[in-house]
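Take a look at the structures listed below.
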Structure 1
Amino acid sequence: MTDLEMLKIGVKALDSKKAQNIKVIKISDLTVLANYFVIASGTSTTQVKSLADEVDFKLSEAGAEPKGVEGKQSATWIALDYYDVIFHIFCNDTREFYDLERLWQDGEEIDISQLLD
């Protein structure tokens with residue numbers, strides 16, 4: 001599965017569950033951690049868990065399994081690591097506190113409208 005296919009499936013899954021402020025940042029020129037970060041917010045820990053579960057479910061259906069999942073217990077920040085694409089799903093206040101968009105501002109923000117087609 002290509003990075004673009006994974007991004008499309010994951011972003012559509014987040015959008016279908018009403019994730020807020022979905023951002024995709026291309027970081028491949030900045031780090032070896034991954035090629036893309038997907039950052040999204042939920043309004044509660046329940047929604048954050050639901051968003052993470054939906055991404056995991058849709059990508060599993062397509063044959064992709066995560067290398068690791070962190071934060072399921074607290075559900076204020078769940079990270080789903082799919083090697084080249086890492087999904088960060090936050091509660092709003094946790095997202096504001098860690099501000100990954102600022103930390104990775106040198107990355108290239110991708111327009112998600114092309115991923116939702």
Structure 2
Amino acid sequence: MSLTLQLSMIAAELIYFAVILYFLKKKTLSLKYTLIWLIGGLVMLILTIWPMLMVRLVRLFGVQDQMNGLFSMLFFFILMIIMSLTSIVSKQSDKIRSLTQETALLEKRIREMEDISEGKND
């Protein structure tokens with residue numbers, strides 16, 4: 001990897017971290033979701049600073065071509081991010097369902113209490 005490319009990638013990753021931290025500061029992303037993106041960025045930074053680490057890691061898994069190894073690693077990280085986001089969406093869906101049911105029960109109780117109070121006023 002050429003020095004120019006390596007420095008450009010490091011600069012891009014620093015901008016990436018700045019954007020993630022900006023989103024965290026503005027409360028666009030919450031901390032627990034930001035950690036996923038920070039870990040991915042940290043892995044990218046480590047592999048950029050020490051590119052031979054990726055070569056050794058790819059060979060450790062028995063992949064002959066570095067591009068195939070890089071593609072496999074990227075696929076793995078994207079899959080992990082998608083799985084974690086799917087888990088988050090599932091939890092949010094359960095919370096929304098629960099809150100909707102609680103709201104419906106409270107509305108029913110309010111209507112019943114209004115009916116009772118109207119009956120006493122007559």
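Look at distance in nm of label points 7 Å out along Cα→Cβ at positions 21 and 93 for each of 1, 2: the largest one is in 2. Here Cα extents along the principal axes in Å was derived from just one of the structures 1, 2, and that gives 33, 32, 27; the source is 1.
Looking just at FRET efficiency 1/(1 + (r/R0)^6) of positions 77 and 101 (r between Cβ atoms, R0 = 30 Å, to 0.05), which of the labels 1, 2 belongs to the structure with the highest value?
1
Among candidates 1, 2, the computation of helix-only ellipticity at 222 nm (-39500 (n - 2.57) for each DSSP H run of 4 or more, over all residues; to 500) that gave -10500 used structure 1. In this comparison of 1, 2, the computed figure 18 for relative contact order in percent (Cα under 8 Å, 6 or more apart) is attributed to 2.
A value of 12.5 was derived for mean count of other Cβ atoms within 10 Å over residues 5-12; which structure in 1, 2 was it taken from? The structure behind it is 2.
All of the numbers you see were taken from the coordinates with simple rules; none came from a lab. Bear in mind that the values here come from a model prediction, so they are computed numbers and not experimental data. Cβ atoms are built from the backbone, for glycine too; each structure is taken alone.
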